[in-house]
1. For mean count of other Cβ atoms within 10 Å over residues 47-54, which of P, Q scores largest?
2. Computing FRET efficiency 1/(1 + (r/R0)^6) of positions 55 and 199 (r between Cβ atoms, R0 = 25 Å, to 0.05) for each of P, Q, which one ends up highest?
3. Can you rank P, Q by relative contact order in percent (Cα under 8 Å, 6 or more apart) and just name the one with the largest value?
4. Going by mean count of other Cβ atoms within 10 Å over residues 79-86, which of structures P, Q comes out largest?
5. With percent of Cα pairs over 29 Å apart computed per structure, which member of P, Q shows the largest figure?
6. Can you tell which of P, Q yields 0.6 when distance in nm of label points 7 Å out along Cα→Cβ at positions 31 and 207 is derived from it?
7. Name the one structure among P, Q that semi-axes √(5λ) of the Cα gyration tensor in Å, for residues 87-158 alone of 41, 16, 12 was derived from.
Structure P
């Protein structure tokens, strides 16, 4: 892990698609060991912010720093080698590949010794993954697949784990399991940044939150404070 207290610092980031500006001067910060969520209504620009922060979209304006290094417009695949790992939105597993093969794929940037050490750490962290190493992805539940996607992202031992809608498409009974898993990741020393549509669940399971509306940061506060804010509850949490 880095000694830098701020893992990710994005300042006044502006971006969009084509000529359509979606995100307007958004600033986001994630500190060492911290979990942060980005919430807001559908179409607010949450995932667009995440795409800019992780190199999927160029920054039209603003700067992004990772572990103190300017990574503005650094491509996603190069950010992975600099301490950032991503679990994208939706189904991200190859149905005919086994769990072990997915872990091997996530370990492409590390040597064999580090891979063995990190695999042992992961299997200790997630015993259910160890039970399914030889199982093909297509035979697993949505929750199990999400668990393996997180494990695949963690095998490179990142400083920051970025998740885009980790509970999307999961049965309600599995949502708590995934958020417990994310808490385990944070307890293991990995900082977490997530975009999540389930705003209440996200705020209950993170340290700080940003509320995005129409491409702007409307609120930025400790997650517990956002949960207790009458205006936030009325506008974004269903009262």
Structure Q
């Protein structure tokens, strides 16, 4: 599956360098908390998009010693504090990368919660063992002053990118790029059809499951497959 690069793949005026950036998510308390599923529903209906974003992605950038059981805070709290396995599983399958906006995600969460509340009146009043603390996020972006000339060079340094750079370019970028595309695919599109195989493989990588370190390794593997070599991580 190695890519044969024609001379047109060389960097030129119409093929920009890839500027590597880094980031951090600052967690900001909202003062809102939910003790019951009904309160949980009411807060989700009105919290800011930045709060929804944080509870889907914020934990990825925090140091963790255990594997995430659920891919978002909403599902984790529903399971651990309300002991509602059914709703937890429903909330866990909400894939934020498949929605056009946080508003659409909000409505999907509300739909699952409303359906669950309608199943039993007592679910309105069950008290959680721990309240859900709503947090909102603010992303701070850093310029690393490093840029990559071409995709082959990217393949050589992918394993050296920080996990927060991976988060910024592969996850957060989808909020800003056309067609909800990560920065790597958006950059590769400047080369026309040359890297179509690589673009398709990158589009199949799911950022929702596993850690950022695992996500980085998936990206390393994709680039290595396409360029038909394995990089020495110690180089």
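1. Values: P: 24.2; Q: 18.6.
Largest one: structure P.
2. Structure P gives the largest value of FRET efficiency 1/(1 + (r/R0)^6) of positions 55 and 199 (r between Cβ atoms, R0 = 25 Å, to 0.05) among P, Q.
3. Numbers: P: 27; Q: 34.
Between P, Q, the highest calculated value is found for Q.
4. Numbers: P: 20.4; Q: 16.0.
Top value of mean count of other Cβ atoms within 10 Å over residues 79-86 goes to structure P.
5. Details: P: 26; Q: 36.
The maximum falls on structure Q.
6. Numbers: P: 0.6; Q: 3.2.
This figure was derived from P.
7. Values: P: 18, 13, 11; Q: 41, 16, 12.
Structure of origin is Q.
Each value in this text was obtained by applying a stated rule to the coordinates, not by laboratory testing. Since this is a predicted model, take the numbers as computed values, not measurements. Cβ atoms are built from the backbone, for glycine too; each structure is taken alone.
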